[in-house]
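Every read-out reported here was derived from the displayed coordinates using simple, explicitly stated rules and does not represent laboratory data. Predicted, not measured: the structure shown is a model, and the values here were computed from it. Cβ atoms are built from the backbone, for glycine too; each structure is taken alone.
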Structure 1
Amino acid sequence: MTDTILYSRSGHIGRLVLNNPEKHNSLGQEQLEAIQLCLAEVAVDREVRVLIVTGAGEKTFCAGASLAQLGAGEMSDDSFQITTGQLANLAIPTICALNGNVFGGGVELALSCDFRIGLDGTRMRVPAAAIGLCYPLSGINRFVECLGVNLAKRILVASEEFDAQAMLEIGFLDHLVLRPQLEQSTDDLAQHIADLAPLAVQAMKKILHQVASASVNVEEVGALTQRCWESEDLQEGFAAQREKRQPLFKGG
């Protein structure tokens with residue numbers, strides 16, 4: 001493990017921090033492997049219901065893959081894509097709190113999360129075309145699934161730069177806040193989701209991903225839906241409605 005990637009859990013909320021602000025939280029092979037280990041830990045921890053991904057410092061959330069390591073051949077070609085795929089495929093909801101500008105693969109990292117909260121005054125750009133790189137297929141697919149072909153062309157082919165308001169308008173950001181509000185807004189959203197019924201939340205996330213990729217497994221969807229119908233959480237939800245109280249879901 002490296003101190004440039006930090007992971008902690010408080011209650012049902014996990015927090016993964018890119019902790020290398022001097023290098024704009026860029027990700028080399030060491031950092032990618034550390035993130036993969038953290039995500040593997042999150043995947044098997046039944047106590048974690050929401051994961052927050054953010055960066056240290058006030059300038060940059062993530063500048064993407066380390067160009068120095070890429071140029072020197074010191075990074076596995078598919079390591080970045082393995083990491084973003086692992087993040088996107090987590091069963092639990094994920095929130096990206098963008099503490100600053102976001103560039104290159106950092107944009108894909110943010111898109112691999114389910115929700116994104118950004119800061120007023122920040123910028124986004126993927127400069128692959130400006131330096132001669134063709135973005136990998138799995139990454140292009142993520143841009144298209146999340147934002148559509150036309151926006152993917154503006155981001156990747158035209159290497160267009162977006163300010164914070166434009167990031168909100170195109171749907172890259174779900175919420176736009178001032179810097180003093182970022183941590184509280186992120187924590188509030190995370191706690192709100194963590195208080196919902198975990199089985200239902202995770203079932204709907206999985207189904208939505210299948211719908212977005214046009215690969216719906218009808219039998220699996222039926223099983224997920226049936227499990228929710230038969231769950232103790234559903235009975236708790238009904239009881240809480242009758243008794244006019246907040247439900248206490250246990251994920252079973």
Structure 2
Amino acid sequence: MKRFNYTGRKKILREDISIRLHGGFDAKPVVDVVVDLKDYDFPDDAKIYLETQCQTRFMRLLLGETEASSVQAHSLELHEFDDADGLNFRIKVVAPDQGRLLGIAEKIKPYNKDEKLDDNQQSILPVRSADLSQAGVLWRVYFGDQEAVLEIEKELGGKDQVVRSLLFKGFILPAAMRQILAKIVSDDWDEKLKDPQELSTRWLLFTKQVGAGLPVKHSPDQEDWLDDAVRVLARRIGVRHQIITDYESGVWK
């Protein structure tokens with residue numbers, strides 16, 4: 001795969017990019033892309049690329065050159081992907097000499113035909129159906145580039161059906177959240193929480209917002225904070241009483 005030199009790159013604002021899906025997020029992805037570069041002063045012969053990624057799958061398409069102030073590409077078939085669930089997009093502007101990267105926009109989310117983001121794309125913890133037969137588990141957390149995705153065995157049923165179940169809300173979700181938070185606090189994270197694109201920043205701002213507070217970096221009491229944070233999150237999910245009631249009535253037997 002061709003490598004790009006990131007020296008001196010410009011950040012392309014997301015409001016200058018539109019990626020719209022044909023159909024829904026569960027269909028084979030076909031997109032329309034509009035990129036407005038009139039305010040960036042790129043050389044006329046630079047190349048504009050669309051990069052699409054989901055976990056280990058990757059696809060790069062040439063959209064055109066910067067000779068025009070904007071570029072539009074319609075009905076692009078992303079044949080490397082089965083559906084649009086969990087897709088992340090990047091736009092790169094690359095000089096023709098030695099692949100030098102001139103500009104980039106990362107983590108762009110697509111819109112559907114109604115100009116709305118998929119609800120799962122906006123979630124702090126996106127959920128994705130996956131074949132986990134080789135892993136021998138029914139769920140796992142996948143950690144990617146600044147993302148954590150909860151993968152659910154596809155044979156359990158449709159993703160939307162699974163996430164509404166008491167089993168998911170009461171048992172899987174709190175355990176997955178604890179796993180993510182444990183990884184975050186064990187790594188080096190920014191105490192000032194300056195970059196909202198950082199996985200650790202997004203999650204710690206979330207725990208602060210829901211009332212779980214923030215951990216103390218390198219504290220020996222991190223396990224206590226994790227317990228408290230998951231307790232707060234589980235209380236907000238709010239299915240404990242219903243699960244106990246159903247169990248006592250014999251539903252779980």
Structure 3
Amino acid sequence: MELEGEVAIVTGAGQGIGEAIALELARAGANLVLADIREDTIRRVRDEISGIGREVFIDRMDVSIREDAEGMAKRVIEKFGRIDILVNNAGISPKGKGGAHLRFLDITEQHWDNVMNVNLKGVFNCSKAVVPFMVEQSSGKIVNMGSIGGLTGGVGTPTSASYCVSKAGIICLTKVLARELAQYNINVNVIAPGRIVTELTKHASQKDSEEALRQIPLRRFGSPIDIARGVLYLVSESGNFITGETLIIDGGRMMH
């Protein structure tokens with residue numbers, strides 16, 4: 001129970017990686033704030049965490065809207081009095097027809113803006129809303145969700161240019177925040193997952209999935225718990241001397 005008494009916010013906590021992260025932090029002793037645009041899914045996760053015996057608070061919000069992020073942070077402070085951990089997990093990854101790679105030439109301005117607003121601006125909004133409270137308490141851990149697509153440009157994956165660029169932006173923003181916030185004892189890191197089996201990836205084409213699997217030395221796709229355990233490592237005492245880093249969790253795929 002190494003996170004006993006700490007308060008953790010997880011965005012996009014209603015399913016997949018976000019759900020796994022929330023449950024893993026709860027099992028480690030943290031009280032959870034589940035932030036998601038879909039209230040039906042976070043209610044289910046809330047019930048699971050309540051069963052573990054942790055305090056849990058749900059907040060229906062849209063990370064792409066600044067006022068939503070600010071309101072969420074204020075409600076958390078009113079409820080718990082502190083914010084120790086922020087996991088910026090919420091994100092979208094639109095695909096082309098049949099789950100295939102969405103080519104740059106087929107990306108519309110609206111599509112581009114939607115992905116940037118949720119994936120990159122969402123991290124900015126939530127961090128901007130939460131960081132002042134962490135500064136005041138002189139402590140905090142922030143983990144952002146990147147992707148190996150943000151490091152490779154999506155080589156061998158069906159991810160779109162907009163998704164890859166948004167994740168590259170998150171990796172860069174993480175370094176900026178880590179440098180500026182270190183003086184306040186706030187650690188900021190990013191996790192770059194490879195292919196993880198979630199609802200987002202289940203819609204990828206069979207051809208793309210077979211190619212992705214061929215590139216993974218461990219010969220399997222990851223599961224949400226693989227990412228959740230990486231988050232726990234970074235936000236626990238084990239991660240106290242780690243900041244500005246990108247933790248790649250991809251079964252060895254980036255070795256290619």
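Assuming 17.3, 50 is Rg and Dmax of the Cα atoms in Å as calculated from a single structure, say which of 1, 2, 3 it is.
On the way: 1: 18.6, 63; 2: 21.2, 71; 3: 17.3, 50.
Source structure for this number: 3.
Quick one: mean count of other Cβ atoms within 10 Å over residues 48-55 came out at 14.5 when computed from one of 1, 2, 3, so which one is it?
Computed on structure 3.
If FRET efficiency 1/(1 + (r/R0)^6) of positions 136 and 168 (r between Cβ atoms, R0 = 25 Å, to 0.05) is computed to be 0.40, which of 1, 2, 3 is the source? Numbers along the way, then the final one.
Working: 1: 0.40; 2: 0.85; 3: 0.20.
This figure was derived from 1.
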